[in-house]
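Q: Below, each structure is written out as structure tokens.
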Structure P
């Protein structure tokens, strides 16, 4: 669970000695397999209301949600991606289970019966989604090469 922002009271320039009548927070959550975003939102709201003082009114607005997806490492797509990364970078890929907010991945699995392949070429030091996010040109070019190699290897994996 991430607190993306908190605000309330007087937020303009200078000082004021007023007590805020309202406060707000934006919160996001990354779910794991078998968690339903509607159920988690309901549990969050119930918990927050339960811990708030009686004098505080709690209102939770849910914006959107999606199911978690876990992709198998034993599919033609994964094997093709693994081979492409090895060929382009000269190193074996290391599969990781990481959070992400791409709800369509679970939908692809559910509706199409296919595991999506997500290839990321950024580094931990790229500060993704931060004000100083950056991405190296070398990784961009290596990504292009890897994607081309993925299609070459996917063609071969699919014919096995």
Structure Q
């Protein structure tokens, strides 16, 4: 079966009200079918990341975009973890690079501290995905303000509040 058809069946199976879109609870259930368990705050962030029409729910096309992102992130995790089920701190950096994120050392360690709740230096898949969701959301917001694509932005306080509010996980 073609992947698109499989995704359509998956999407429709969790679209309980048959509205053609899924809300955060329905997305949470869809992810659980794939053995990904996330708190509602992370699922809400996923919807915000790919909610192109900003209606607070996810259409099938937005779901497909999220699926591509999650596949990329899971592949980078698997490539580096070599079936151990976790990434050591030094491996997280390597996996992030494979997923398309380049951070300097201070930013990398700050992000790791935020997503390693037990401070063990080991990242399970869900912790790693949560960090990638945060980084992709930050990248999307940064890009909206970096209109000249030079890698630097200037924000006034209102813009900063907008960014901070959109990145809360």
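Q: If helix-only ellipticity at 222 nm (-39500 (n - 2.57) for each DSSP H run of 4 or more, over all residues; to 500) comes out at -20500 when worked out from the coordinates, which of P, Q was used?
A: Q
Q: May I pose another question? Figure out for me which of the structures P, Q the number 2.0 belongs to, where distance in nm of label points 7 Å out along Cα→Cβ at positions 96 and 120 was derived from the coordinates.
A: Q
Q: Next question. Comparing distance in nm of label points 7 Å out along Cα→Cβ at positions 88 and 144 across P, Q, which is largest?
A: With respect to distance in nm of label points 7 Å out along Cα→Cβ at positions 88 and 144, the highest-scoring structure among P, Q is Q.
Q: Given structures P, Q, which gives the highest value for Kirkwood radius over Cα pairs in Å, for residues 16-55 alone?
A: Of structures P, Q, the maximum of Kirkwood radius over Cα pairs in Å, for residues 16-55 alone occurs in P.
Q: Identify the structure, out of P, Q, from whose coordinates mean count of other Cβ atoms within 10 Å over residues 48-55 was calculated to give 14.5.
A: Computing mean count of other Cβ atoms within 10 Å over residues 48-55 on every structure in P, Q gives 14.5 only for Q.
Q: For FRET efficiency 1/(1 + (r/R0)^6) of positions 40 and 128 (r between Cβ atoms, R0 = 25 Å, to 0.05), the calculated result is 0.85, so let me know which of P, Q that is.
A: Corresponding structure: Q.
Q: For which of P, Q does semi-axes √(5λ) of the Cα gyration tensor in Å, calculated from the coordinates, equal 26, 22, 14?
A: Q
None of the figures in this text is laboratory data; all of them are computed from the coordinates on show. Only a predicted model underlies this, so the values are computations on that prediction, with no experimental measurement involved. Cβ atoms are built from the backbone, for glycine too; each structure is taken alone.
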